[in-house]
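Visitor: As C-alpha cells, here come the structures.
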Structure 1
Amino acid sequence: MGGCEAKNFDLHQIKFVITLIDNYYPDSLGLIFILNCPWIFDKSWMLIKSWLSPSVQKKVRFIHSADELAEFIDLSVLPKRLYGTQPDFKFIPPTTEDEVMFNAFRADTKGKAIAEAAHWDAVQNYFNVTLQWANGNEDGNILSERKETRKQLRHAFEQRSPYISTRTHYHRVEVLKEPIFQVAYDRLVHNKEEPSITFF
C-alpha cells in the first residue's frame, strides 16, 4: 500500500473488494497480507473490520518488515518493492518499430488469409493422424508421421502468429526469443523467400 494517501483512499472500492472476499472466497482464502500500510489505513481499519466476518478478520495480516513477510513467503520470489530480491517490474512500451510492424501485418490481408488457411490445414492433418494413432492404427510409421505433422502444425502456427498477435514486453526485454516476427516482417517488406528456421 505504499503511496496510499487520504486523497486516493477509496473506501467504496475497499468495501467492494471486502464484499467479494467475504461472500465468495471465505473458505478458499488463506491469508491477506497488507504491506506498508499508511497511517490512514490504521485509522480506517476499525471501520473496515466491521464489514468482515470474524473468520476473514483473522486472516488479515499487517506486514511492516521483511522479516515478518519471510515467515510466510520466500523473499527470493518477490520483487524488491515487496521486500524481495527480484527486480521490480518495469513495463517497456511498444517501440515505433513494433507499431510499424503491427500496421504492416494488419494491412497484409492476403498474407493473413494464406497463413490462416495453412494453419487450419495443418490442424486438420494433425487431428487426422492423431485420430488414427488413438484408434490403434498398427502402421509402424504412424508415430513418425504424427511427429512430422506436429512439426508442420508448429511451423504453420508460427507463420500465422504475426497476424494474430504482436510482440510483447517479454519480446522487448528478450525473455522470449522468437524471431518469427522479424523474419516474417522482413519477408513481407522485402519480398524475401521464407527461410528455413527452427524456432523451438
Structure 2
Amino acid sequence: MHQVRRALRRSGEEAANPQCFLYELLDAVVDEYEPILVELDEDLDEIEENLFSGDEKTSQRIYELFNEVVKFQRATRPLNYMMELLMRGTQKYGTPETLLPRFRDVKDHAIRASDHLDGLRAALQNALTVEATLVAQDQNDAMKKMSAWAAILIAPTIIAGIYGMNFQHMPELDLSWGYYGALGLMVAVCTVLWGVFKKKDWL
C-alpha cells in the first residue's frame, strides 16, 4: 500500500479518480509477480540440474513446485478477465481516456505472467515425465541384475538336484572323479552365465 500511496501522490489531480486508485493498486499487484516468477525460474533450474543426479527427493520437489505454479496460476488468472472488463467499461463508467493505456499495460503484464506460468507448468510436466522414466529405468536395471543372479544361482541348484535324485543306476556316481566333475560343471556353468550377463551389461 505504501507503493500505491506514493504513486497516487505523483499522479496529482488524477488521484481523486477512483479508477486511478484502482490502476495503481493493480499495477502494484502485477509488479509483485516478477520476483515470484524469478524465484520459480531458479527453482526450476535447480530441479533440471539435479534431474539426472539420482537424488530421491527430486520427484517430491518437482511435485511441490508444480503445485506452487498451479496455485499461482489460479490466483493470477482472474486478473486478465478483470482487466478486460475494466477496459470495456471505460466509457460506461467514465474512466478517463488517459488511464486506458495504463490499464492496457497492466493487462499485458498480467498476460505475460500468465504465459510465463504456462511455460513453467509445461517444463515441470516434462521434468516429471523424465524423472518417472529414469525411475522406471533404474527399476528395470535392478530387475535385470536380480534375474541374472537368480539364473546364476539356480544353475548349480539344478545340477545338485539332478545328482541328488535317488536313482539306483547313475553312472557318474561310480566314477572316482564324479564329485569333482559335478563341482567343475557347476563352476563352468556359473562362469559362462556370468560372462553372458556381464557382456549384456546386466551385472
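Visitor: I have -28000 for helix-only ellipticity at 222 nm (-39500 (n - 2.57) for each DSSP H run of 4 or more, over all residues; to 500), calculated from one of the structures 1, 2. Which structure is it?
Guide: The read-out was computed on structure 2.
Visitor: Given a value of 60, 17, 14 for Cα extents along the principal axes in Å, for residues 45-132 alone, calculated from one of 1, 2, which structure does it belong to?
Guide: The read-out was computed on structure 2.
Visitor: Also: Once distance in nm of label points 7 Å out along Cα→Cβ at positions 85 and 149 is calculated for every structure in 1, 2, which label goes with the largest value?
Guide: Of structures 1, 2, the maximum of distance in nm of label points 7 Å out along Cα→Cβ at positions 85 and 149 occurs in 2.
Visitor: Further question: Once relative contact order in percent (Cα under 8 Å, 6 or more apart) is calculated for all of 1, 2, which comes out largest?
Guide: That would be structure 2.
Visitor: The value 234 for volume of the Cα convex hull per residue in Å³ was derived from one model only; which of 1, 2 is it?
Guide: This value belongs to structure 1.
Throughout, read-outs are computed from the coordinates displayed, never taken from laboratory work. This structure is a prediction, so every number in the text was calculated from the model and none was measured. Cβ atoms are built from the backbone, for glycine too; each structure is taken alone.
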